[in-house]
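Nothing in this text is a laboratory measurement; each read-out follows from the coordinates by a stated rule. Just so you know, these numbers come straight off a predicted model, no measurement behind them. Cβ atoms are built from the backbone, for glycine too; each structure is taken alone.
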Structure I
């Protein structure tokens with residue numbers, strides 16, 4: 001089984017982007033370029049890694065181990081609906097967007113809810129290393 005780190009692999013993607021954009025500009029664009037990649041691509045990058053994890057293609061160590069290969073075990077009789085939902089999620093849709101899509105296309109919501117609940121996309125949100133955690137109430141100093 002292939003095991004990788006989302007964060008380590010992400011650095012390679014950031015560096016590739018920085019190199020390409022810097023070559024176009026004719027000089028090193030620096031950390032600002034990397035931050036632009038994060039703003040524009042981090043969510044999609046993470047979603048694509050998550051789907052690979054669910055499909056059992058690659059074990060991403062930062063993602064929930066119990067989800068590895070989930071799609072090989074579940075929803076075999078609903079493959080088309082599953083693929084439609086995954087495509088929307090990979091394109092950046094959230095649960096509500098998928099539900100709206102199902103309603104607009106007269107797709108029964110029961111199976112949609114079942115798939116969304118099993119995928120549990122909200123539990124797979126990882127902060128990028130540039131994101132600082134919100135300060136807790138205990139970090140604030142009173143004057």
Structure II
């Protein structure tokens with residue numbers, strides 16, 4: 001999927017759409033890629049002269065990949081983070097890096113979903129955790 005196709009599934013738009021391309025695996029996983037350009041709003045003050053993608057933005061990148069697993073379930077609805085647990089940051093992400101995220105749903109209860117997610121740069125783990133969402137009507 002390219003950005004245009006992703007916008008048919010995800011409600012995020014420019015400035016907050018943090019996936020450039022994605023795919024769904026036959027094993028129930030979602031994979032997303034985001035190339036950090038260096039001009040993103042979140043890098044402007046984090047940190048001047050030493051830009052590093054904030055950890056919360058890495059969680060958002062992973063979270064958006066997780067939402068791709070919901071597909072048609074998102075039509076007319078919005079996914080909201082309800083929690084993050086066991087989140088760990090293992091490395092820095094800088095301009096020029098390509099963040100590759102992968103995730104799998106681990107459980108569902110009504111309109112609440114939990115997913116295990118991870119993010120890598122050049123095959124090295126940079127973030128991981130369990131993310132939870134509520135999917136609510138717009």
Which of I, II leads on Cα Rg over 2.2 N^0.38 Å, largest value: I
Can you rank I, II by relative contact order in percent (Cα under 8 Å, 6 or more apart) and just name the one with the largest value? II
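When helix-only ellipticity at 222 nm (-39500 (n - 2.57) for each DSSP H run of 4 or more, over all residues; to 500) is calculated, the result is -18500; to which of the structures I, II does this value belong?
I
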For which of I, II does distance in nm of label points 7 Å out along Cα→Cβ at positions 27 and 67, calculated from the coordinates, equal 4.2? I
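Kindly point out which one of I, II the value 10.5 was derived from, the read-out being mean count of other Cβ atoms within 10 Å over residues 43-50.
Numbers: I: 17.5; II: 10.5.
Comparing all candidates, it corresponds to II.
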Identify which of structures I, II gives the largest calculated value of distance in nm of label points 7 Å out along Cα→Cβ at positions 19 and 115. I
Here distance in nm of label points 7 Å out along Cα→Cβ at positions 3 and 99 has been calculated and equals 1.6, so which of I, II was it run on? II
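Work out the source of 19, 51, 25, 5 here, i.e. which of I, II gives that when P(r) over Cα pairs in 10 Å bins from 0, in percent, for residues 51-106 alone is computed.
Details: I: 23, 46, 27, 3; II: 19, 51, 25, 5.
The correct label is II.
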